[in-house]
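Novice: So, here's a batch of structures to check.
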Structure 1
Amino acid sequence: MISVCMATYNGQDFVIRQLESIIKQLDTNDQILIVDDRSTDNTVKLIREHYGDRVEIHINETNSGPIKSFEKAISLAIGDFIFLSDQDDIWENGKVAKVQNAFQDPDVMLVTHDAYVVDGNLKIIELSWNTFNNNDIEQGLFGNIIKNAYTGCMMAFRKELKPLILPFPDSIEMHDQWIALVCMIERKKIVHISEPLMKYVRHGGNVTAIKRRSLTTQLKGRIGTIQAILSHKKKH
């Protein structure tokens with residue numbers, strides 16, 4: 001069984017398009033779970049109108065941000081395999097099957113893949129997100145503390161990872177980086193599929209849009225990540 005975990009916030013313009021690309025790849029017993037971060041538009045209404053009980057929606061009591069929203073979604077996931085999804089992308093046909101094929105190896109804990117980078121009109125900007133963002137998937141633990149090469153919406157992992165990654169430490173910068181780092185710390189097998197398996201939409205409104213951060217902010221984030229790693233090692 002698969003659980004797809006999505007966090008939404010004011011996504012009425014594109015969330016149905018994304019859900020359509022996902023649902024056609026799932027079995028009827030697979031779980032689609034959305035945590036909405038107090039949208040002020042018609043996101044929740046549209047999803048309920050289109051899908052009824054097929055899509056499970058949980059609304060945050062307060063606006064909590066993407067990390068807390070994904071933490072909640074993952075904690076509620078009941079599937080053997082958990083796929084993370086943003087609200088505004090489009091999954092390519094065959095994404096689920098190709099990721100599940102990688103999980104045929106019982107030692108594989110985390111699967112990642114590449115993506116096409118497209119603008120708001122779905123015009124391809126770059127054939128590879130990893131090239132576009134200078135991601136080095138092979139750079140290891142220290143390299144991923146300095147620059148995260150993992151993108152949550154291009155991840156899937158086994159349910160066995162949940163007790164190792166949850167709850168997300170308050171000091172981490174992003175959930176996707178934390179999930180990858182925990183896999184490295186715990187020496188879990190990670191497989192990367194080089195094929196682009198989705199359209200990654202960069203229209204300027206994304207919650208995780210690329211932003212220039214001050215050196216102080218970057219340093220604070222890295223220190224927080226290191227603190228979370230050290231704390232994890234003590235607990236496990």
Structure 2
Amino acid sequence: MITIAERLDAAYDRIAQAAKKCGRDHQGIKLIAVSKKKPLEDILAAFEHGHRDFAESYVQEGVEKVQQLSAHTNIVWHFIGPIQSNKTKQIAEHFSWVQSIDREKIAKRLNEQRPTNLKPLQVLIQVNIDNEENKSGCTVEELPMLAQFIDQCRQLELRGLMAIPAKSDSFDAQAQSFAQLRACFDKLKAQYPQLDTLSMGMSSDVDAAIAAGSTMVRIGTAIFGERQQ
């Protein structure tokens with residue numbers, strides 16, 4: 001039976017190969033292990049293999065894991081799911097990164113509720129790059145105003161953009177969506193030089209994301225296996 005350590009190594013290798021193919025240094029691409037719906041033993045198996053960045057999508061589940069693994073102070077927890085207003089306090093108190101800010105109201109609440117004894121939240125704006133009706137994310141048109149608002153929040157540090165494009169098996173279609181997000185990122189970075197993170201690419205589209213310039217890929221299934229519903 002293949003182990004999580006072996007799956008992790010395969011994911012690292014896939015990133016390295018994709019980076020090499022497009023002339024990039026793989027060390028500039030961070031792997032986030034998406035551990036939602038997975039037990040603590042799986043996270044610990046990845047941790048013991050040297051992995052440190054994990055992502056959760058459900059607030060209650062994520063907070064419980066953060067608390068249960070609080071002794072492992074060098075784990076970096078990312079929140080990547082849709083955010084409801086009544087959940088911002090828990091996210092602000094327990095996570096280091098929030099990748100799914102899509103509106104000013106959520107940014108405002110996270111900023112106000114981030115404890116002052118903690119470093120500012122590292123945040124990404126989620127962009128609904130393919131304008132899908134049932135998907136979270138701001139529009140490309142809303143992006144400049146939201147970035148401007150977040151940049152003024154003391155307890156938030158704007159680091160870049162995140163997107164989950166429309167599902168497609170076509171490399172070209174994937175690449176087109178990622179290229180649009182990259183263009184948004186480059187335009188925004190001209191105004192906010194501190195931007196350094198482009199979070200795009202999952203188990204099914206990592207290669208196209210890396211070719212388009214992704215600096216952070218979010219992989220769950222390829223590391224932990226299929227999730228039980």
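Only the coordinates and a few stated rules stand behind these numbers; no lab work does. Predicted model only: the values in this text are computed from it and were never measured. Cβ atoms are built from the backbone, for glycine too; each structure is taken alone.
Novice: Once mean count of other Cβ atoms within 10 Å over residues 4-11 is calculated for every structure in 1, 2, which label goes with the largest value?
Specialist: Going through 1, 2 one by one, mean count of other Cβ atoms within 10 Å over residues 4-11 peaks for structure 1.
Novice: 0.65 is what came out when FRET efficiency 1/(1 + (r/R0)^6) of positions 60 and 108 (r between Cβ atoms, R0 = 25 Å, to 0.05) was calculated for one structure; which of 1, 2 is it?
Specialist: Only structure 2 yields this read-out.
Novice: A value of -12000 was derived for helix-only ellipticity at 222 nm (-39500 (n - 2.57) for each DSSP H run of 4 or more, over all residues; to 500); which structure in 1, 2 was it taken from?
Specialist: 2
Novice: Comparing FRET efficiency 1/(1 + (r/R0)^6) of positions 84 and 188 (r between Cβ atoms, R0 = 25 Å, to 0.05) across 1, 2, which is largest?
Specialist: The structure with the largest value is 1.
Novice: Next question. I have 34, 20, 16 for Cα extents along the principal axes in Å, for residues 164-219 alone, calculated from one of the structures 1, 2. Which structure is it?
Specialist: 2
Novice: Let me ask you something else. With mean count of other Cβ atoms within 10 Å over residues 28-35 computed per structure, which member of 1, 2 shows the largest figure?
Specialist: Greatest value across 1, 2: structure 2.
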